[in-house]
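No value in this document is a laboratory result; all are computed from the given coordinates. The model shown is predicted, which means the values in this text are computed figures rather than measured ones.
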Structure 1
Amino acid sequence: MRTLLLTCCLLLFACGPTVASQSAPKAAPSQAELEELWKTGSLWQVGDNIPKVDAARKALVEAGEAGLAFAFTKLGSSDSLQYRCLEVVFKGFGAQALPGLLERMAHEEVQVRRNVAALLGVIDDRSVAGQMVDHLKKEADLRCKVGHLQTLARWKEPTALGPLIDCTRVTQDKEPLAERLKVRIVPLLANYEDEKVIARLIELLDDDAYFVRDAARDALKGSPPGIEKCRQVVEAALTAKRQVALPASMPLLLGVCAASSVRGHHDVFLAALAVESGALRSAGARALRAYLDNVAVALKGRAKSGRVHSNGMTEGEMELGDFQQDLVAIKQHVDRQIKSESDPGALASCEELLEALARLLN
């Protein structure tokens, strides 16, 4: 009996510290504490601020439901530092924050809607794509639409393509920021490989704003189907019986064509050297020079690749040799062009092209 009592005492003594060491659940931060964390988390994240800003943002996430509820009260902020804090905090909450953000997509305050659109992209959960597209049909603020479309285009969401193209048609009289926002909208089209996208980008080469035209050109340059379509448009225009209807966007179209690295497409640029407009002849010469450089780089990269033929040369080396023959013929054409060229600008561009040809031939 005595031994049994001694054993029980020892067991109680052994378990006592374990039971005592179990801490009580941590209390949720007070409103004042959350505000202090928010204030710190919204500081410039530089120098000595870096660790304490990181710690404050982490603490807001670790506050759980209380921290998330608090973060939702800050969605109306237009301060850039506070938005950075929101980004980190909502990314930390992840999918847990999605229901609340989706509920606020139609919030009466436009700044809240703009931040919600951006934060959905930060969380980057494609399961909400359908709800975002449905909201686009009702959203009136173009900046909110752009926020949603930037995320949807990154996801290549097919149902967002129609609303995206529609946004590129918004005019300045309907939305004062339309032209400025198009600089953010137009590049998004490059995420889609679709004939409607290419057609719209080609239309935008005639936009009134130069920065929109440039954005459309750059988007087309990054699309092999877009480059090919532009080449077809240029070729059709230059070979038409009447060239009086050459599009004003011809220099930009030629610039897109120049992004190709496919050998054998130089004829379209040579045709541009024969048009009546000196400015277009100059654009054609510049585009041809850029195109030839692109082809040369591509061919040199493939020179050692491909099947080796009986002559001991690879397919890449043989194609590079054919390209050299192309260059000889092009140089002869440009030599004749220079002798008859009367426009100073076109003459200068042709002379620069001739120098590039000499370099490539050597």
Structure 2
Amino acid sequence: MGNFFKDLKDNLIGQYNTCPAYKYLCDSQGFDPCVHLNTPVDLQEAPFIATTLFKKSAQMYTSLLRVPLEAVDKWTVSSSTSGDPSIVGRQVCDIMQMQRFNELNKDVYCPNTEQDLVFYPRPEVMKKYRSEVIYGKETESYMGNLLDSFHFKENTVFVIKPEGDNLTVDMEEFIRFLMVHDGFDHHLSIRGSTPLLYSAVSKLKETMNPFCLGKHVLVHTGGGGWDGKKGTVSIGTNIRKQEFVECISDFLGIPEENFIDSYSFTENCFPLTGRYSKEYKDFLFQIPSWGKVVIRDTRTLKPLQNRGEQGFIQMMNAYGTATFAGASILVDDIGEIVSDQEYPDGSRRLTAMRIIGRVKGAEAKGCGATLNVDKKE
């Protein structure tokens, strides 16, 4: 990865030339990336595609390809409580790029821990969970592909097991892991689904005494689920981030500063990683040098620049979208600007944000509408 602006410009021009739907969008807005992308400031004018257009119900996911239909290697799908998943066609080169981004984040993810405990099924199980055939190819879970890019050790404990069409927590396996490591200050990681981990610990609190895993344990959640829902799983209530961190920290004996969360979505190619902040009582997500995030006003869709301002999240990808129109994506999530940096060329780059919540009704109305925001602490 070299010059980010040049690489993103090349990606947008390539998308314009290879995806007729994106070219139509650009032409309708009078935007030609070959002509209008001259400085980093111009990037905020590049047209975006809303994640709602990748939904199965929109029936546009084939139109958002940059390659012929037969060149798609796999269809990656989101886990969706509504039963209307996003569907994104990918080639092997895009999957490999996801793995490279994980490598760039490896110091944050602490890959050299003695043992991982994972609140997801094994990657091969997760990839095939509720798979269906689309245009002759079986779909694969996007989360399963992310898990596969971690290259877990052989001694990793996966506590989520398939049971028919559902996924269940192996509580005995979870308890065994906790008891083996209790009081020894081992280098460990506990990763996976927020609602499943929170629900499991809440159940243990009812009948067991707290554990003391120690200061060398990383708690790494990802895949959302702060509304208490993920795929077919629902715990029936929102999860406040402060309550989640304090609950897990107190019961398992892990410092609050050891909690991180990953933010990603099926239409994107790189995850954002956020560390828990006691000041904000929230996770603050750092924007890496290989990606760009713009926060847009929910009414006007104009870019916002001031700290504390909130709006739609736009993710710009210079890499990993060779198969689909993913260079500029608008998400139905609301982000808040935490910090940014101004450059001599007049551009501003968002360097950290926090996720406020998902837009109510976004799947039905699209991100361009004026919608209420379901805020979460």
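If helix-only ellipticity at 222 nm (-39500 (n - 2.57) for each DSSP H run of 4 or more, over all residues; to 500) comes out at -7000 when worked out from the coordinates, which of 1, 2 was used?
Working: 1: -21500; 2: -7000.
Derived from the structure labelled 2.
Compute Kirkwood radius over Cα pairs in Å for each of 1, 2 and report the one that scores greatest. Don't skip to the end; give the middle numbers.
Working: 1: 25.7; 2: 21.4.
Largest one: structure 1.
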key: Among 1, 2, structure where relative contact order in percent (Cα under 8 Å, 6 or more apart) as derived comes to 17   = 2
